[in-house]
Structure P
Amino acid sequence: MKTLYDVQQLLKKFNILVYVGKRKWDIELMALELDNLHHAGVISQKDYLSAKLILRREHEIEEKNEKES
């Protein structure tokens, strides 16, 4: 798993489709859904940690872009 798209595909395996309308909010909601899957024990620790790192990186990029504009 390397990209936000990969995280979306992981969530899609569990019929979780996220589209709020703002990329930053989508990332935040994906992180919450990922936490729920992890707490339910349906995804591996490796997948969970990889996805969380990707989401954190993407969230930081979005915050940086907001500050610049």
Structure Q
Amino acid sequence: MANNSNSNQLVVPQARAALEQMKFEVAQELGIQIPQDGYYGNMTTRDAGSIGGYITRRLVQMAEQLVAGNRF
């Protein structure tokens, strides 16, 4: 049922590499192994959700700092 088409579109396409890097950093911090072949079907929903949640948290922190006038 899953396919590899991603309907999410980045507002800034150049940010894709930074988001990918952030995904690997967060996974490493959480002790979650990212599949090297790119197939996430064997990853638990909890692990995938944890990675996404921490990425969101980190992006919100970065935006708050930017709004406050601080640089990250």
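All of the numbers you see were taken from the coordinates with simple rules; none came from a lab. None of the values given here were measured: they were computed from a predicted structure. Cβ atoms are built from the backbone, for glycine too; each structure is taken alone.
For percent of Cα pairs over 19 Å apart, which structure out of P, Q has the highest calculated value? Sorting by percent of Cα pairs over 19 Å apart in descending order puts Q first. Across the set P, Q, FRET efficiency 1/(1 + (r/R0)^6) of positions 8 and 32 (r between Cβ atoms, R0 = 25 Å, to 0.05) reaches its highest value in structure P.
With distance in nm of label points 7 Å out along Cα→Cβ at positions 24 and 40 coming out at 1.6, pick the structure among P, Q it was computed from. Attributed to the structure labelled Q. If helix-only ellipticity at 222 nm (-39500 (n - 2.57) for each DSSP H run of 4 or more, over all residues; to 500) is calculated from each of P, Q, which structure is the one that comes out at -18000? Going through each structure in turn, the value belongs to Q. When Rg/Rh (Cα atoms, Kirkwood Rh), for residues 16-55 alone is computed across structures P, Q, the figure 0.98 traces back to P.
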